[in-house]
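Down below are the structures I want you to see.
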Structure 1
Amino acid sequence: MFDDNAKFKLNDFITFSEIEENGKKEIVIYHGDNETYYSLNAMGTNILKMIHEDNLTFSQMVKDITGVYKVDENIAQKDVESMIKDLIEEKIISLINE
């Protein structure tokens, strides 16, 4: 698990664009290092924006996801942690402090 104050950053070789189709927003990511495209669902989109635009800590992201999706904090924590681990594994984001 990540420390409550852990922060993350988008890696330098990552670009993304937010698209909307049929009222649903998602982010399409281009990984310039391995020339791969990714797309994120609504929650993933929110988490990436919280990292890139809002510079939120892990605990702030959990709190926001809890409110947005009206879920229990433990569920939100597991979901945010899982998404962040996936983004780190794919080298889309990096942990900048813990």
Structure 2
Amino acid sequence: MKQIEIISWLKSGKNRMKIFVNLNEHTIPSEIVGKMFERSGRKAIPDYIIISRVLRELRDKKLIRLMVKEKTKVGRLYELTKIGKLIKKKLKL
């Protein structure tokens, strides 16, 4: 997939772009939920479902990678791949 197609794909989904922007080195899903859905300190299950779906999509596009074993259910660390960092730089984020 070309860089411009990836950028278009990211921008076409409001949650995709927000999650991609909030990804830093060694990010776990609960940190993203905390940044995106700040509601009186409470994190709802649907928020995690949204995050999980988008993280899976970003992994499929090779923009991020899982840094722990696939079986890990809690504290799954993600980081941007080289392609992800390049795209983030192009978006000037």
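We did not get these values from a lab; they are worked out from the coordinates using the rules stated. A quick note: this is a predicted structure, and the numbers were derived from the prediction, not measured. Cβ atoms are built from the backbone, for glycine too; each structure is taken alone.
If mean count of other Cβ atoms within 10 Å over residues 19-26 is calculated from each of 1, 2, which structure is the one that comes out at 16.6?
Value 16.6 for mean count of other Cβ atoms within 10 Å over residues 19-26 corresponds to 2 out of 1, 2.
Of the structures labelled 1, 2, one was used to calculate helix-only ellipticity at 222 nm (-39500 (n - 2.57) for each DSSP H run of 4 or more, over all residues; to 500), giving -16000. Name it. Spell out each step's value before the answer.
Details: 1: -13000; 2: -16000.
So the calculation was done on 2.
Identify which of structures 1, 2 gives the largest calculated value of distance in nm of label points 7 Å out along Cα→Cβ at positions 3 and 83.
1
Hey, relative contact order in percent (Cα under 8 Å, 6 or more apart) derived from one of 1, 2 reads 31; which structure?
2
From which structure (1, 2) was distance in nm of label points 7 Å out along Cα→Cβ at positions 35 and 67 calculated, if the value obtained is 4.3?
1
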